[in-house]
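Taken together, the values in this text are just the output of simple stated rules run on the coordinates, not laboratory data. All of these numbers come straight from a predicted model, not from anything done at the bench. Cβ atoms are built from the backbone, for glycine too; each structure is taken alone.
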Structure I
Amino acid sequence: MDITFKSNFIKGAYLEINGPSTNKEKYTVQFFDKKQNTLIYETEIPINSWAKTSKSYYIDWNIIVKNQKGDVVYNETIDVEDKRVYVALCSKSLGDTLAWFPIIDEFRKIKKCKVVCSTFHNDFFKKTYPNIEFVTPGEIVHNLYAMYEIGWFYDKNEEVDYNKTPFDFKKFNLQHTATNILGLPLLDEVKPKMSHNITNINKKKSVCIAIHSTAQAKYWNNPTGWQSVIDYLNFKGYEVILISKETGTYMGNHQPIGITDKTGDIPLEDRMKDLLECEFFIGIGSGLSWLSWAMGTKTVIISGFSEAYSEYADLRIINESVCHGCFNNYKLNAADWNWCPVFKDTENQYICTKKISSNYVINKLEDMLNK
């Protein structure tokens with residue numbers, strides 16, 4: 001019986017050797033990063049066993065197998081062209097999904113492969129990406145050549161898991177989480193093509209805002225900030241539409257006056273319609289800011305929670321003269337609503353946005369409107 005070798009690149013490079021059990025020879029298996037000309041992992045295995053790398057992000061793998069004489073008996077270099085490649089988005093977050101998904105289609109086009117994809121929001125994309133096969137998260141997918149998972153991964157020590165991503169994702173724009181894992185260059189921003197059934201779009205003199213998010217550190221914590229901006233916009237003749245899901249006073253954050261209240265658990269297509277009809281959107285670090293960007297609406301983000309490079313926006317308002325960017329330097333504790341890794345429980349808690357004045361924001365908006 002001949003010895004056979006099987007390889008795939010499903011969440012890492014995998015090599016299996018099969019043959020007669022009477023063959024007691026051992027084989028040296030080497031996994032190289034061909035692009036970097038670096039040996040990533042080497043091991044010795046007998047017949048009817050396998051080896052796999054711990055690194056699961058895209059690498060230009062070259063698998064070499066040698067017998068005990070040192071002869072190369074197997075040599076395989078990854079080539080995803082025309083192969084079935086499964087890419088899974090591991091986050092349910094709206095913002096993560098909108099940022100990462102369009103990179104999957106770029107991967108498909110650049111690598112010329114047949115992409116299978118799972119997201120928690122497949123309906124956003126099914127109609128507009130006919131060349132991608134969509135599956136439900138957790139669904140078993142057969143006949144795969146390679147598989148990659150997109151997400152923010154930490155190890156048991158709460159440090160970045162460099163077996164699942166080549167770089168610290170916190171130091172890049174959110175979209176580049178996907179480019180890094182899929183082995184692509186840092187592409188310029190790529191907006192998703194959104195599936196929707198919205199018709200009869202009537203542009204009007206309105207501004208959509210979203211004041212809520214998933215942690216207090218993401219808020220604009222200037223207590224009079226939103227109200228002053230809304231008063232300014234009302235004076236300029238704008239209808240201000242609040243489209244946050246959260247209603248009324250939420251986690252101690254009060255709803256401003258002078259707005260059209262469209263808060264609540266409303267279908268996302270209704271949010272999209274509001275964004276398509278308004279002149280621009282003002283938000284914070286939230287999924288609705290990413291939705292505005294994805295819909296092509298002029299987007300303003302007020303944030304000290306993250307560095308300016310973290311999100312895409314037409315206007316990014318930040319005060320870099322005070323402590324800021326904790327999101328890019330620390331692991332967010334999502335279980336602690338009042339997370340503030342530097343100044344928690346002090347008078348400087350959330351100073352990053354307390355020190356963004358309403359006048360500063362209004363002046364930036366005035367400049368934008370004049371242009």
Structure II
Amino acid sequence: MTKLATAVERLCDDAIAHIDARRFAEAETLLAEARALAPGNPKVHYHFAILFGDMGRHAEALAELDAALAGDDSDAKAHNNRGSVLQITGRLEEAERSFRRALELRPDLALPYVNLGKLLEQRGLPAQAMGVYDQALARGLEPEVFEQYRAALAGTTTPRSPDGWVKATFDNFAPTFDSHLRSLRYDVPRRLATMLAPRLGPRALILDLGCGTGQVGASFQSGVRLTGVDLSPKMLAQAEALGVYEALHVGEIHEFLRHCAPAAFDAIVAADVFIYIGALESLFEEAARVLHPGGWLAFSIEECASPDYALLPTGRYAQSDAYIRRCATGAFAVAEETSATIRLERGAPLPGRLYVLRKS
């Protein structure tokens with residue numbers, strides 16, 4: 001590799017680090033330097049597309065991807081990203097062609113199978129989507145992930161989402177997560193914080209399960225001490241930038257709870273976390289163990305009519321009120337619960353419930 005190519009590579013790599021930390025201005029400066037060194041370089045165009053996509057500048061992202069592919073049409077990742085931008089902007093048939101082109105070039109890449117399958121589901125073609133997931137499984141690509149997609153599409157309930165599926169979903173979603181939820185009128189973290197805050201003493205120790213970008217932490221006033229845990233490092237990078245958490249941990253929440261000392265926290269919050277778990281018995285047991293006597297467990301659920309819980313076609317889980325109360329029996333008392341609109345789902349209110357339980 002020449003000195004020039006090495007310099008361009010380093011600038012692009014450094015720009016990605018800034019993008020992941022949402023330091024977009026710094027990333028754009030570095031990529032402008034790379035472009036000055038190597039005008040027309042497909043790699044530079046590709047990284048500009050990542051930057052603009054994460055900033056929501058979709059027209060510019062698409063232009064950069066087109067430029068990258070004009071220079072190197074064999075880049076499967078660029079075709080895949082182009083499909084994602086086209087899908088976001090509603091150009092679904094073109095998006096499908098881009099995803100299929102990515103798979104022609106790199107049938108060993110998992111993400112284009114995910115994207116193509118979900119696009120076909122969006123277009124009302126479940127049989128074709130199932131075929132795409134089966135192709136990925138036949139190649140041995142991320143079996144846990146694609147089995148979960150198959151189960152959701154087939155209406156088969158599993159106990160919880162695979163860790164790899166959750167991590168991949170939210171690492172990919174991290175750059176646009178907060179803005180997307182705002183568009184869905186999502187307000188669960190603030191509402192849970194409002195329900196819980198009057199019950200807490202000064203300097204209360206709060207564990208934020210599945211903390212994501214830190215929306216729960218940002219919803220509390222100063223005076224509490226927050227620890228967050230999440231599977232997605234990219235989501236945690238955004239939570240860290242808020243400066244409201246004393247500690248943040250990458251990890252699966254059941255495993256994290258098992259390693260916590262007994263009576264370590266005054267409260268646990270899980271905002272839109274149980275929608276990725278399903279079966280809650282073991283989580284409730286561990287939550288009771290790590291809470292102080294009289295401690296609080298606050299959480300949201302999507303609600304279902306099943307006796308216990310169900311895996312929905314969206315890939316999320318819903319629980320029944322009766323199931324929550326059975327899981328709580330013996331360890332918790334229901335202090336407060338209310339029906340709520342969790343967010344908009346395809347423009348319609350999505351029914352759910354908010355709970356605050358007290359450790360017995």
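Worth a mention:
- Among candidates I, II, the computation of mean count of other Cβ atoms within 10 Å over residues 19-26 that gave 16.0 used structure II.
- In this comparison of I, II, the computed figure -16000 for helix-only ellipticity at 222 nm (-39500 (n - 2.57) for each DSSP H run of 4 or more, over all residues; to 500) is attributed to II.
- Looking across I, II, the calculation of P(r) over Cα pairs in 10 Å bins from 0, in percent that yields 5, 21, 26, 21, 13, 8, 4, 2, 0 traces back to I.
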